[in-house]
Structure formats: structure tokens, C-alpha cells
Structure 1
């Protein structure tokens, strides 16, 4: 009987150790999966914005009124004449075709009361975005709020994981390229990533 009890105790200890190892590995896998999804999310969002903002002001025929229409720290609207309604068509002299009048901003697209979706023309591009910041620069690299003077744009995005993962609160302050705070310490358990980019709007200021 004693030997049976000892064997059972040893078996329980072994099972407990195996379960603990499995649980730790499973948690590690979940964290890696969440972080990978967050990184893919923020990179895809930045890729789309870079590609389209770079073409802001494209106006080969000079009749489309293309350019940056609205330039705010947390949103941007711009026009570009890049086609005549289909991917293989040439610019047609206006910015009335689909995907030629573009706005990027943060919104509460899912209606949960939290503004954390990056929208492109009211369609969600990326979720779990805590901060979106634009800085506008003139030809000399100085910040400007004058639409006609804008030649380049700095973008900074802060994304978070879909679930809280950190064992300790995240008290990091996130800043843009100008060392300006765009997201204060949230003191929660979400992991976050900041991504920045510089875009030279090669079609602005040509006329």
C-alpha cells in the first residue's frame, strides 16, 4: 500500500511538471502569435499609407485639383489623378474616380466605444491602433500647417496586441519623430509597437 501511494505521488508530481511545461509553452506560443499579428497589422497599415500618400498631388493633366486637401495631426485627406476608373487606364484629368479622393483617420468602426481602427475612406484598414500621427514638412524640412507648402509627411503609428499579454503594466510613452508625445503611458498589460515612416510627396509643388 505504501509503495502504491509513493508511486501515485511520484506520478502526480510528474504529471504536474509536464502540465506546467505545456502551459508555459502554450502561453509563449499565444504571445508570439499575438505579437506577430500586431506587427503584420501595423506594417500593412503603414505600407498602404506610404504608397498612396506618396502619390498625393499626382495631376499629369493639371486639371484635377489634386493635392493634400486636409492636413491634421491625426488625419489626412488628399487627391490624386492616377487613372480613369480602371487599373490599366490613364489619368483622365479629374480626381472623381474610385480611390482618387482618400482620407486616413482613426475611428470607432466597430461601434464598441473605442476609437482604435485605422480607416481609409470609412473602411477599416487595421484594428487595435492606439495612435496615428502626421507631421507635415515644407521644402526646407520645417514643420508647416500650410497646405500649399507641404512637400513631405512623417507618419507614426502605435499598435497594440488584441489581448493583454504583459505580466507588468505597460508604462511606456510613445513619441513621434519630433519627440512629441502621441500616446501617454496607458498602464495596462497590452504589448505595443511603434512604427514610423518618412514620405516624400514627389508630386507636390510641381506647378
Structure 2
């Protein structure tokens, strides 16, 4: 694990990440799940290199009121909710404030689910190996919601694969998944974007375009 690795872009990060997942190449019972929006370009490159299907798992971070970049939890498709009680208590966030954020983000999640997944049926994940990919981890709240959502779909194995994460989060997720792969654990973690030369926002159109290119 390099402490200095900088990725040119999310697509480049996915290409590098795929080199650590070659043991899943052409595996018939394996699927890549990308977290939108930023995780989709990474996941696309992984799925393409491994020649396995790509699907989207819609997850929304629950931002702290007034500090939206700081996560106090997350929600995922299927009514899954994860709340970080310690952050909520430490910052004195009220139940009504939490519920207001939940309501807003639930509406956005349902909108994105319709936009990105449309009328397509979700693939069955029962007894499948699932590689869940994002463009990086910070607190890990979004990924925890994704894991909770995945476990309701009964996969046989869950692999978390990300380009970058801080050391404490990497240690935690090493215990939460069957396999955890992280390319870059910086000594001083300055946010996910700190490991990228180009960390410009991924658009909805790009997500839809990449998902449409999956031929499986």
C-alpha cells in the first residue's frame, strides 16, 4: 500500500484497483456494485477489466446540518439507514434535525434510484460474490449503509475495494468485509480528493452513460 500514490482520475484509480482484483476475472458469480456518483467511474473500470457485470447501489450521505461534508450517517436503497450515534450526540444534533435531513435525502435517493436504475430489475445477489467500489472512504458512513443494504440481499462474499482511505477507517473495514482492498493509505489523510489530480464532480449524465455501457 503506497503512502504517496496519486491517481490521475477516478478512471485511472479504477484501472489500478482492477490489478489487485484479477483473481475475480471472468468469475461467473461475481458482480461489481458502484456507489454513485463518484464511485461509478472507478467501478466501471474494475468491471470492464474483470469482465464481470456492473450495477449501481444508490446510497446517500446524511450530512451534519451546517457541516454537510461531515457525515452523521447514511441511507441506501431498500430502506436501509445507518446513524452514527456518537457524532450525533457529540454535536448535539436534535432528533428533529436528523429527521429533516433523512426526509430530504430519502427523496433524493428515490429520485436517483429511478434515474440511474430506471425500470431494470436488480440482479439477484444471493450466493454471489459482490465487489463494492467507491472512489474512497473518509468516515465510512456511506459504505456502512451500503454494507447493511447488501446483507439484506444474501451475497456469499462481500469485497470492499477502494483507491484510498485513512488508516483508522481502513482498519475498521478490514474487519467488516470478507476481503478489503485499499491502494493508498496516506500518512496524513486530507480527504478522498487529496489522492487525486482530477477530483472534479461526477455528473448524473456520466453515471448514466457508464451504466449504459455495461453489456452483461
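Tell me which structure, out of 1, 2, gives 48, 43, 32 once Cα extents along the principal axes in Å is calculated.
2
Looking at distance in nm of label points 7 Å out along Cα→Cβ at positions 82 and 106, point out which structure of 1, 2 has the largest value. Walk me through the intermediate numbers first.
On the way: 1: 2.5; 2: 1.9.
Ranking 1, 2 on distance in nm of label points 7 Å out along Cα→Cβ at positions 82 and 106, first place is 1.
I have -9500 for helix-only ellipticity at 222 nm (-39500 (n - 2.57) for each DSSP H run of 4 or more, over all residues; to 500), calculated from one of the structures 1, 2. Which structure is it?
This value belongs to structure 1.
Given a computed value of 18 for relative contact order in percent (Cα under 8 Å, 6 or more apart), which structure among 1, 2 does it belong to?
Label of the originating structure: 1.
Hey, distance in nm of label points 7 Å out along Cα→Cβ at positions 114 and 146 derived from one of 1, 2 reads 4.2; which structure?
Going through each structure in turn, the value belongs to 1.
With mean projected area of the Cα convex hull in nm², for residues 10-97 alone derived from the coordinates and found to be 7.2, which of 1, 2 does the value describe?
Working: 1: 9.3; 2: 7.2.
Attributed to the structure labelled 2.
Here, each number is a calculation from the coordinates, and none is a lab measurement. Everything numeric in this text was worked out from a predicted model, so none of it was measured. Cβ atoms are built from the backbone, for glycine too; each structure is taken alone.
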